[in-house]
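Several structures are given next for inspection.
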Structure 1
């Protein structure tokens, strides 16, 4: 059996996470984070997502900064 691909959804709006999760959960394993900080923690785990859907405008660490940090880490 093939491994189910994982998508990390990062958005500070719960509604957006809910809609995307409902649309994608049948075909993908879904991870979600409501802040940039939680997104960075999620990519430090042992199970990395295959794709990240990242909101740009979030309080705290915005999506641009999250992307920059993720790109700097050789693991991700």
Structure 2
């Protein structure tokens, strides 16, 4: 088993498997609706200046999340 980290702590080029999506309310639901669900593979593509937003590659498409949203997502890295 790999190391579990917050998605916001990964560097460009790093990949991980989503383990847990935290948070609550509409933001939590929106993240799940975008395909960020446990078991999905996600890769950090680019981090904007000041680390907000962060661009990811997920399920063949590009997704941008704010840093505070990415801090609610736990991933397992290999």
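Readers should treat all values here as calculations from the given coordinates under stated rules, not as data from a laboratory. Only a predicted model underlies this, so the values are computations on that prediction, with no experimental measurement involved. Cβ atoms are built from the backbone, for glycine too; each structure is taken alone.
Identify the structure, out of 1, 2, from whose coordinates relative contact order in percent (Cα under 8 Å, 6 or more apart) was calculated to give 35. The structure behind it is 1.
Given a value of -10500 for helix-only ellipticity at 222 nm (-39500 (n - 2.57) for each DSSP H run of 4 or more, over all residues; to 500), point me to the structure among 1, 2 it was derived from.
Working through the options, I get structure 1.
One of 1, 2 was used to compute distance in nm of label points 7 Å out along Cα→Cβ at positions 9 and 49, and the result was 2.7. Which label is that? It was calculated from structure 2. Of the structures labelled 1, 2, one was used to calculate log10 I(q)/I(0) by the Debye sum over Cα atoms at q = 0.16, 0.22 Å⁻¹, giving -0.54, -0.98. Name it. Among 1, 2, the structure yielding -0.54, -0.98 for log10 I(q)/I(0) by the Debye sum over Cα atoms at q = 0.16, 0.22 Å⁻¹ is 1.
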